[in-house]
Structure P
Amino acid sequence: MKISSKIIIDKKFYIKLLSLVLPILIQDLLRNGLNFVDNILVGKISEIDLASVNLATQPFFLFGILIFGLASGGTVLIAQYHGKNDFKAINKIIHTILGISLLFSLITAAFVVLMPEQIMKIYTKDLVMVKKGAEYLKIAGYSILLYGYSSSTGLILRSIKKLKVTTIINSVSFILNFFLDIALIFGKWGFPELKISGAAYATLGCRIFEAIVFTLYLNFCDKKIKIRLKNFFYQDKILLKDFFKYSLPITINEFIWGLGIVVLPIIFARMGSNAVAASGIVNIAESIIIIVVISFASAVGIIIGNETGVNNYKYVIKCAYTTLILSIIVGLFFSSILFFFRDIIINFYSLDPKTILSTRNLMAILSFITLIDHICIITIVGIFRGAGDTMFAMLIDVLTLWIIAIPAAFLAFFFSASIEVIYLCARLDIIAKAILCILRFKSKKWIHNVTRQDTSEIEKT
């Protein structure tokens with residue numbers, strides 16, 4: 001069969017895909033832009049401050065991954081029920097997502113705020129970095145209480161294609177964070193010069209703004225989503241069972257994968273502030289590109305989820321083939337950008353020559369593995385999850401990381417390998433993951449309609 005017969009030619013599909021990708025991309029760039037701006041501006045203070053904040057933000061990364069997994073699992077159900085226009089079920093799933101997100105937010109925030117020094121000591125024995133990182137955590141830790149709620153709400157609204165409101169909220173929040181960072185980090189416009197603490201206060205201020213605006217929108221503007229306090233305590237048993245069935249694998253997937261990613265900075269921290277700074281800068285550059293790919297994958301997941309919900313399986317397969325080819329094109333583009341523009345990226349920071357060299361080398365390695373990584377992300381996050389194949393997606397992501405990448409990285413560190421070799425070992429899972437993704441994709445066993453065909457089963461509350 002020719003490849004042209006497997007892909008979608010109709011331009012309406014590409015218009016629909018683009019109409020989803022662009023607002024999702026803007027939202028994700030703006031939402032994560034708070035961390036990027038903090039990183040760049042703190043890097044203007046000193047290399048040690050940059051390294052300290054990079055380590056201090058690891059709990060935030062892990063928590064963000066947990067919330068993304070939790071909400072993404074719920075939105076697999078929401079996207080498929082949205083294809084059937086069943087807002088009764090959607091509202092019940094939304095209360096489940098938000099209720100669990102708030103519970104995890106409370107537990108994580110308490111842990112971070114009450115034990116900042118202990119968290120920093122997991123990563124480094126450098127007392128200066130421990131002190132500076134703890135200073136950031138004591139303040140920014142409170143933002144976790146609000147981030148879980150606002151992030152989950154944004155993902156929920158995205159899954160039912162209410163993209164305009166989340167884009168506006170994230171845009172205003174990003175602008176607010178930028179000016180608060182400049183004012184509080186460097187002491188501009190009459191504000192005190194707080195340096196690292198200023199970055200933490202700016203982040204907290206923006207999370208407060210997002211939570212307030214999302215709450216006002218859900219309660220007074222949206223006519224289909226009805227948030228009621230009592231509904232957090234009266235969960236539909238059937239939908240709750242479905243939620244955990246399909247959400248739990250994604251949540252476990254994201255959390256254990258994120259835990260593995262958070263473990264890796266422990267190795268770099270043992271190599272000194274130069275290694276922490278270099279890996280931190282590369283991670284920021286990679287994160288920006290990952291956001292683009294995740295946005296693409298999220299849009300694909302929405303389309304595939306909608307079509308799977310109405311049993312349009314032939315279209316689902318063609319959509320999957322089409323987006324897989326598009327992911328290769330996008331991957332080649334970003335690989336080139338990373339390699340040829342790495343010096344421009346590095347010049348944003350104040351670094352010593354040794355750190356500059358390490359950063360250049362790590363970015364060169366990253367540029368070559370980006371293409372393969374893009375194929376994996378589109379397949380796992382967009383195609384498999386959108387079609388309800390959450391369990392297999394979890395196994396691929398988690399097992400390759402913990403069986404291949406992490407042991408290889410620690411082994412390289414044990415034998416005193418260079419930061420470049422350790423970093424390369426830490427990314428070996430991507431090759432195995434790509435092979436498994438392609439084999440699963442070709443089998444077509446990843447399509448699962450996860451909606452209740454008889455909605456009368458769903459309890460009335």
Structure Q
Amino acid sequence: MTKTFLITTSLLFLNLFAFGQPKLKDLIKDREKAVFKVLTFDRNNNPLASGSGFFISSNGTAISNVHVFKDAYSVKIKLIDGREFNVKYIIDFDESFDLIKFKIENSNSNFPFLKPYNGRIEKGENIFTIGSPLGLESTVSTGIVSNVREFEGYGRVIQITAPISHGSSGGTVFNEDGYLIGVTTFGITEGQNLNFAVDVKKILQLKRTLNATILQYATTFNSDLYMLKGLSAMANNEYQKAVEYFTKYINQKSKIDIGYLRRGNAYKELKNATNAMSDYNKCIELNPQNEIAYSNRGLLKGILGDLSGGFQDCISSLKINETSIAYYNLGWICFEQEDYEQAERAFSDALKLEPSKASIYNERGQARVQLKKYKEAIQDFTSLIGLEPSNPMAFINRAICYLQLSENNEACKDFKKAKELGFKDDKLNSMLENCK
């Protein structure tokens with residue numbers, strides 16, 4: 001097999017000191033019971049690959065990564081206590097999130113299982129991971145959440161600092177309280193600590209009941225690595241390389257909408273609007289229920305000056321599924337149309353779904369300034385400062401609102417802070433002269 005720069009995730013080193021040894025030790029002892037090693041075999045029953053997975057139900061329903069099952073004609077799991085079970089059938093899968101849900105044989109057993117965490121995932125919080133790197137069962141690593149990113153066409157992913165290696169794709173990421181927050185999926189070898197996990201809430205979107213055998217899955221549903229290579233290139237800002245990988249994926253799966261969506265995103269980053277629009281159109285043609293394609297096409301239409309068309313696409317996206325990115329794009333288009341009241345409402349709806357997104361507070365604050373709602377705008381810029389304390393423009397914008405309310409002392413404080421943060425502008429210097 002050709003070596004690639006994409007590596008599938010997990011965990012080699014153990015640093016117990018970041019958490020406090022007794023608590024972490026107890027959490028690991030409990031959580032590792034629900035995590036297992038995944039072993040795949042080819043048509044001749046020769047070992048093919050290994051990965052990780054975990055139970056989400058006591059009846060043997062489990063989760064791993066789609067690419068772990070690639071080319072497999074049979075799959076079994078090995079628990080930490082040494083017991084082995086064959087995978088009975090595939091319940092559902094989604095290449096978009098690289099998640100697969102399956103059922104193992106022997107439903108009479110009562111398996112320990114994990115529940116997805118519904119709370120907020122915070123940048124900087126401590127995490128630990130459990131997986132099977134290089135075939136080593138129940139290996140633990142610790143780190144932090146270095147960022148929570150929104151990849152277009154992929155959704156929210158968690159960037160973690162926990163070291164990774166082959167074999168733990170489909171493993172688990174827990175916060176320091178032991179709640180399951182992510183599923184390890186991919187990393188980038190050119191970068192340092194560029195390791196990613198899918199937000200565990202994506203599991204809830206696996207709602208189909210395919211009940212396909214492994215053989216059916218291998219011959220009908222199986223994916224390839226071009227998609228993941230493309231995603232890795234996108235994460236590394238290598239957009240032309242991403243186009244090449246997504247094109248290879250499309251050449252193999254020309255009837256699958258997700259390839260066109262992601263290549264369209266790559267073209268958009270390359271400022272190739274013509275190709276991006278063509279791919280979004282093809283994606284929607286293949287899957288009229290792809291809300292992300294409508295949202296992304298709507299934003300692109302808005303950028304190109306077709307605000308009415310962009311508005312309609314965002315509304316179509318929201319009718320299919322209410323997402324923060326669709327509300328955000330709708331808000332941006334309404335702002336450009338100078339419909340500031342609807343822009344404010346759209347940004348507010350986006351924040352209900354993603355309350356820690358700094359850019360949304362900024363945009364809603366700008367809309368509120370246009371509506372002369374200066375007190376509410378100050379609240380938004382204050383929230384923005386809480387999320388991005390080194391953002392000088394947040395202080396500038398809040399200072400302008402304070403001036404509109406004749407709160408000159410507060411405005412001067414913010415102007416001074418902006419200057420401390422390196423903001424340089426003749427108008428700022430003039431404002432600071434008035435503050436003396």
Structure responsible for 1.00, with FRET efficiency 1/(1 + (r/R0)^6) of positions 157 and 357 (r between Cβ atoms, R0 = 30 Å, to 0.05) calculated and labels P, Q on offer: Q
With mean count of other Cβ atoms within 10 Å over residues 69-76 derived as 27.1, matching label from P, Q: P
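If mean count of other Cβ atoms within 10 Å over residues 277-284 is calculated from each of P, Q, which structure is the one that comes out at 21.1?
Values: P: 24.9; Q: 21.1.
Here the read-out was taken from Q.
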For mean projected area of the Cα convex hull in nm² computed as 23.1, the structure of P, Q it came from: Q
Test item: mean count of other Cβ atoms within 10 Å over residues 301-308 calculated as 16.6, pick one of P, Q: Q
Answer label among P, Q for the case where helix-only ellipticity at 222 nm (-39500 (n - 2.57) for each DSSP H run of 4 or more, over all residues; to 500), calculated from the coordinates, equals -13000: Q
For 11 (relative contact order in percent (Cα under 8 Å, 6 or more apart), calculated) the corresponding structure among P, Q: Q
Comparison of P, Q - label where FRET efficiency 1/(1 + (r/R0)^6) of positions 37 and 77 (r between Cβ atoms, R0 = 25 Å, to 0.05) is highest: Q
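Have a look at P, Q and say which one yields 9, 24, 33, 23, 10, 1 for P(r) over Cα pairs in 10 Å bins from 0, in percent, for residues 125-284 alone, as calculated.
Details: P: 9, 24, 33, 23, 10, 1; Q: 11, 33, 35, 19, 2.
Considering all the candidates, the number was obtained from P.
Quick note: the coordinates plus some simple rules give every number you see, no bench work behind them. Nothing here was measured: the structure is a model prediction, and the numbers come from that model. Cβ atoms are built from the backbone, for glycine too; each structure is taken alone.
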